[in-house]
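In structure tokens below, several structures.
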Structure 1
Amino acid sequence: MGINSTPSCDEYCFTQIPEIVALLKRISKVAFVLHNHGWAEANAGNLSIRIGSIVKPCLKQAGMDEADGEIYLVSRSGSRFRDLAEDPANGLMLIQVSVNEVYYPSNAIPTSEWNCHRMIHERDLSASFPCILHTHPTEVIALSHTALYRDEIALNEHLAQLLPEMPLYLPNGIVASSYAKPGSNELAELSCQKFGDKQALIWEGHGLICRGKSIDEALDYVEIVNKAAKLHFILSR
């Protein structure tokens, strides 16, 4: 069975499920922070959150068809974080993933990075990191163009020395990928190969993708990694 669309699933979830309403408020806050830092220029950046465990019981209780597969809250294509800060529901959509994908609302188009998000989620078999956040932190992107970036061990050691919080928040370190075209299958495959048990991955020349138990935790990692990268450039002057 699919999700009953009367009333529309997205409208019901965004307005009638308290946990999702609260989540939208947190997304609004995160989007505001990212925009103010300049880490989500134009329509850059995207997010996805696994919400099936929250949504499915509520749909059943409301007498709506129970969804097969997993359900994700995902950025829409072209959405801007500065707009998400004011009206998160308008820039987000639900995607039901089973044999096929079903979109709510049906005319919404997911972010071009959705394929990458989905692959990372599906390889997280224990659902340890339900939230994925991709942004364009300025100093992180700059760092990916340096010689230091080519040596992942040295990169981790250097950043941990600059910012002691790095190993505290990210004890498994961070990973650094080579360049692949944004939105491509190559980038998705590369990301899954690199992530392993890590929670922060730098995309060369592109940005940072972090995952966590909550959207706030994912933002924590973005802030921490970029603070370390910023210290690198301040001290290199």
Structure 2
Amino acid sequence: MNVYEETFKKFGFSLTQQEILRLVGEGKAVLEIGASAGYMSRAFLKAGCILDVVERDQKASEKLPKGIRKIFNESIENKTVFTKLGKYDFIIMADVLEHLVNPCEVLQKLLKTASANTVLLISLPNVACWAMRKQLFFNGDFTYQDSGLLDKTHLHFYTVNSLPEILTKNGWKAQEIKGTITRLPFEGLISKIPVFGFIFKKVFYQRLVNAFKNLSYYHFLVAAIPNEKN
């Protein structure tokens, strides 16, 4: 069992995964890239989706549920895989892009599997979040870990600002960004101040989060469609 399976077994679907499932809905044609042992795959199948999966981990792919139309047990960076894919309503890359050697090339090639109405859903950790900035500023610490923001298998790092720009350069247009909120600067101290702490939470907190997404989002989801200029 890998660390991602362990996390799911312990905590269930993350807020981002729940949002992906909500956006996809029922009865759609879905390409799930990096399905791991298939915990989201099962939810897609339960919702009546036609599902193709790309999963390079042989041990993980052996745990995938029955009912998947096609399983490609190879990396999405294998150029031959794109000759085997169909057309999809949704392409899911949940915490995958940061693990790829050449993510831009993959984004470009995915356009071949997309129609004008295809939605690409990409979720990623945000390296510019307050928790990371605080860690760097006060500790000077950038130590890789087994999972999370500084997962030792991450080859690239992204921010809420940089990913939409990368998508645009590679043929996609970001339509919506949603995030999992981490602590804002001095949030803990402010919340403890009588009366003002209450007002801060009720009146100002969400406004600040919306204004400073790149600071407040620890993990985020981008929904993108093919750029009309392609």
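Where a number appears in this text, it was derived from the coordinates with a stated rule and is not lab data. Keep in mind that what you see is a predicted model, and the values were worked out from it rather than measured. Cβ atoms are built from the backbone, for glycine too; each structure is taken alone.
Miscellaneous remarks
- When distance in nm of label points 7 Å out along Cα→Cβ at positions 43 and 83 is calculated for each of 1, 2, the greatest value falls to 2.
- Highest-scoring label, criterion being FRET efficiency 1/(1 + (r/R0)^6) of positions 99 and 203 (r between Cβ atoms, R0 = 41 Å, to 0.05), among 1, 2: 1
- Among 1, 2, structure where FRET efficiency 1/(1 + (r/R0)^6) of positions 11 and 107 (r between Cβ atoms, R0 = 30 Å, to 0.05) as derived comes to 1.00: 1
- Of the structures 1, 2, the one that -13500 was derived from, the read-out being helix-only ellipticity at 222 nm (-39500 (n - 2.57) for each DSSP H run of 4 or more, over all residues; to 500): 1
- Once Cα Rg over 2.2 N^0.38 Å is evaluated on every structure in 1, 2, the highest one turns out to be 2.
- Top of 1, 2 by distance in nm of label points 7 Å out along Cα→Cβ at positions 131 and 147, largest first: 1
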